[in-house]
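Presented below are the structures under discussion, each in the form of structure tokens.
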Structure 1
Amino acid sequence: MPDRDKDLKHRLAHAGIGEDLIQSALELDGIMQHWRRRVVKRELGQRALADLGLDLDLPLLDVLMVVWAPANEFGEDPEGEVMVSTVATRLGIDPSRASRLTSETIRLGLIRRAVSQEDARRAMLELTEEGTRIVQAVRRYKFLILGNFLKGWSKEELTTFIPLLERFSAWSEASEDPTGKIASEIARLREDL
């Protein structure tokens, strides 16, 4: 069977990336592509909504989570009051989509508008009791599944894995190329097209 990655491996080696790192990168990419396909389908979120009997779309659940602002995702003291612009920023969507999603959650009685304590001219968003119940149930579901999966891991494994995963999650933002080899290889790729 031919090595389809022979040219890729050669170019990576030329850029100063060692053989062991090349193999690790290929293995990581395979794992990430599989994970990405599952995450894009949002399997766990879909399962949670189905198992809990919630007639809700995932984008609306996302809005509820943004308004709830879990500390593990947004920090202990998320910045100020939540407004439609906050929803747009936290979800990485355009303001008009955030507005439509927010309006739908309001229509469903899951979020309500309230007067800002900082500026009475501004409307802020807060969860209703039903919205809070949904968020809490989905979070409990998610952490029951995750906790059940992780209970087979040792404390040492988790202590090692979590900081490494956090460090790894920034890989696509890394632009450090002290020798310029990557930049020259990218230029060569562009020329080859």
Structure 2
Amino acid sequence: MVTHDAAVPQLPLATTLAGSRAYARPLLVMAGVLLLTLSAKLQMPLWPVPMTMQTYVILVIGMAYGTSLGVLTVGAYLVAGAVGLPVFAGTPGKGIGLAYMVGPTGGYLLGFMLATFLLGKLAEKGWDRRMGSSLVAMTMAHLLILVCGAAWLAVLLGWERAIAVGVTPFITATIIKTILAGFTLPVAWRWVRRLR
């Protein structure tokens, strides 16, 4: 059984796999932006609202990439959206660029960045290695995204309406994606250990 000292920073999964190759970081950033874009566009039927896999990808990137690479990747995704590329859910139909980003989804986008930072820090403490700690980390990050989204909506709509349209319809999808994300990193680490 492998144990980790929480005081010693742990290498995130992506860095462990990529090593120190100079081309790895730009490729990982591009892959992350592409995955975030695809996950925002693909919808699966779920009641009461369709489910995208975007927050799942945010959670996995945050844990797998670590703080600096994760924040850089999510930042690149947000910059791509800010300059008008249709990378977000509902774009270009619901608008593009900064106008879209300060609309109803603005709080969730801020939550993406904060959740990525949180998960990166937790991954560097080894929280991504075991199912229990990974599930706790993913739950905290998902709640952070929802709180940011609801708080922004509350400014626009008031708290009661913000909870009704910005939290309640997403509870089932959030639980599913949190559990899935919580299992993803520990399973990936097991595969990596077996391959070595």
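Work out mean count of other Cβ atoms within 10 Å over residues 145-152 for each of structures 1, 2, then name the structure with the largest result. Provide the component values of the computation, followed by the final result.
Numbers: 1: 9.9; 2: 20.2.
Structure 2 comes out on top.
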*Of the structures labelled 1, 2, which one yields 20.6 when Kirkwood radius over Cα pairs in Å is computed from its coordinates?*
1
*Match the computed value 18 of relative contact order in percent (Cα under 8 Å, 6 or more apart) to one of the structures 1, 2, and report its label.*
1
*Origin of the value 14.4, 52, where Rg and Dmax of the Cα atoms in Å, for residues 49-152 alone was derived from one of 1, 2*: 1
*asked:* I have -20500 for helix-only ellipticity at 222 nm (-39500 (n - 2.57) for each DSSP H run of 4 or more, over all residues; to 500), calculated from one of the structures 1, 2. Which structure is it?
replied: 1
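Each value in this text was obtained by applying a stated rule to the coordinates, not by laboratory testing. The structure presented is a predicted model; accordingly, all values stated were derived computationally and were not measured. Cβ atoms are built from the backbone, for glycine too; each structure is taken alone.
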